[in-house]
Structure 1
Amino acid sequence: MGEAEQLEEEVDEFVGKKTEKSYRLLEEMLTKLLLELDSIETGGQDSVRQARKESVHRVQAILEKLERKGL
């Protein structure tokens, strides 16, 4: 899940306010990633469902981190 890792690095480096363009861009990219994960069909496979669930939780945690950092 390279995209999430890259976005997490950007979130870690972010310093600023929620009204800044960079904040809104990060928030939008993370939300888009959540939507992409949501569109994955599991086909009834538990391993796919579990991987998707873990990925969603990870992206949500990154979003929460961003929200905490935004002033």
Structure 2
Amino acid sequence: MVELATERNDLPELRRLADAGSADAVDQLVESASERNDLPELRRLAATGHADAADLLAELADEDSTQSPG
């Protein structure tokens, strides 16, 4: 089911599967959010205890703090 939802880019279905306890669905959501730079989704996943999402948010924050404008 996770593979099919991933192939279809069916984020609501992946969220449903993740909420039902599918670690594979969580991994796909984190990967997808990272590829899309979807910070709200990464924050949502991190807030529910997903360490990979929290790690990605920390990495993105580090990148933002080391980049200078212009």
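Quick note: the coordinates plus some simple rules give every number you see, no bench work behind them. Not measured: the values here are computed from a predicted model. Cβ atoms are built from the backbone, for glycine too; each structure is taken alone.
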Check the numbers for FRET efficiency 1/(1 + (r/R0)^6) of positions 21 and 45 (r between Cβ atoms, R0 = 35 Å, to 0.05) across 1, 2 and tell me which is largest. 2
Where does the value -22500 come from, among 1, 2, when helix-only ellipticity at 222 nm (-39500 (n - 2.57) for each DSSP H run of 4 or more, over all residues; to 500) is the thing being computed? 2
Once relative contact order in percent (Cα under 8 Å, 6 or more apart) is calculated for every structure in 1, 2, which label goes with the largest value? 1
Among 1, 2, considering only mean count of other Cβ atoms within 10 Å over residues 13-20, which has the greatest calculated value? 2
